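Asks: As structure tokens, here come the structures.
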Structure I
């Protein structure tokens with residue numbers, strides 16, 4: 001597994017699976033500049049619904065979600081509705097393949113060989129991805 005730090009975001013890559021944690025402005029450009037897969041991430045999850053953490057979501061979806069064979073998985077904290085609302089606004093005006101998956105703090109999710117577990121820290125989430133902690137800055 002490889003961990004890559006982007007400005008305001010973290011990427012985990014394992015085999016053909018890639019996870020983007022948080023999606024600030026410029027995430028699509030940062031993704032491409034880092035030499036990551038031109039088809040984009042397999043999934044996205046978020047440490048919070050704070051606008052600074054999700055500000056790049058609409059642009060990232062526009063670049064990576066329209067021409068996919070498999071849905072882009074959005075793992076959303078069901079205590080926070082902003083990510084779901086922003087993705088819903090995108091889907092109403094674009095024919096994107098998206099999969100919205102609920103996460104409650106303490107859930108265990110498998111994404112290929114990546115194992116994700118979240119825990120609440122106030123309104124934010126701290127993610128443990130294969131033993132690596134990611135929390136809001």
Structure II
């Protein structure tokens with residue numbers, strides 16, 4: 001296991017996912033869903049914004065590095081070419097195995113607004129696909 005490669009690929013994938021997630025977060029429809037959910041007793045405030053964004057970034061980087069560890073074990077068994085297709089397939093599987101059950105459990109166990117849970121599930125899918133595609137490309141290119 002090449003830890004330097006895993007950390008580098010995880011950092012690249014984490015930064016790409018964070019950028020895509022930020023764009024998704026700024027979508028007017030998403031902003032409206034978050035704004036309407038902010039009054040919910042279960043929503044945490046995002047103030048002050050800068051520390052909250054830094055925590056989101058750090059958590060995303062750690063998650064992407066852990067996802068890359070799993071990818072390093074799985075990538076040889078995924079029979080897809082080129083690397084971006086292999087990564088996209090892995091990202092979709094990862095979301096099905098982790099993101100979808102997390103969204104379902106949130107819906108089942110908590111009183112978050114349904115629109116917010118659906119938005120988070122969709123954004124999680126886009127994030128997992130983005131991270132997977134970037135991992136597939138980077139893992140193939142970095143020797």
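Asks: For which of the structures I, II does the calculation of relative contact order in percent (Cα under 8 Å, 6 or more apart) return 41?
Replies: On the way: I: 20; II: 41.
Label of the source structure: II.
Asks: Here's another thing I want to ask about it. The value -26000 for helix-only ellipticity at 222 nm (-39500 (n - 2.57) for each DSSP H run of 4 or more, over all residues; to 500) was derived from one model only; which of I, II is it?
Replies: Attributed to the structure labelled II.
Asks: To which of I, II does the computed value 20, 13, 10 (semi-axes √(5λ) of the Cα gyration tensor in Å, for residues 32-79 alone) belong?
Replies: I
Asks: Once distance in nm of label points 7 Å out along Cα→Cβ at positions 56 and 96 is calculated for all of I, II, which comes out largest?
Replies: That would be structure II.
Asks: Using Rg/Rh (Cα atoms, Kirkwood Rh) for the comparison, can you identify which of I, II gives the largest number?
Replies: Result for Rg/Rh (Cα atoms, Kirkwood Rh) over I, II: largest is II.
Asks: If you don't mind, there's one more thing I want to ask. In terms of distance in nm of label points 7 Å out along Cα→Cβ at positions 72 and 88, which of structures I, II is highest?
Replies: Working: I: 1.9; II: 2.6.
The structure with the largest value is II.
Asks: Once distance in nm of label points 7 Å out along Cα→Cβ at positions 8 and 24 is calculated for all of I, II, which comes out largest?
Replies: Evaluating distance in nm of label points 7 Å out along Cα→Cβ at positions 8 and 24 on every structure, the highest lands on II.
Every number here is computed from the coordinates shown, using simple stated rules; none is lab data. What you see is a predicted model, and the numbers here were worked out from it, not measured in a lab. Cβ atoms are built from the backbone, for glycine too; each structure is taken alone.
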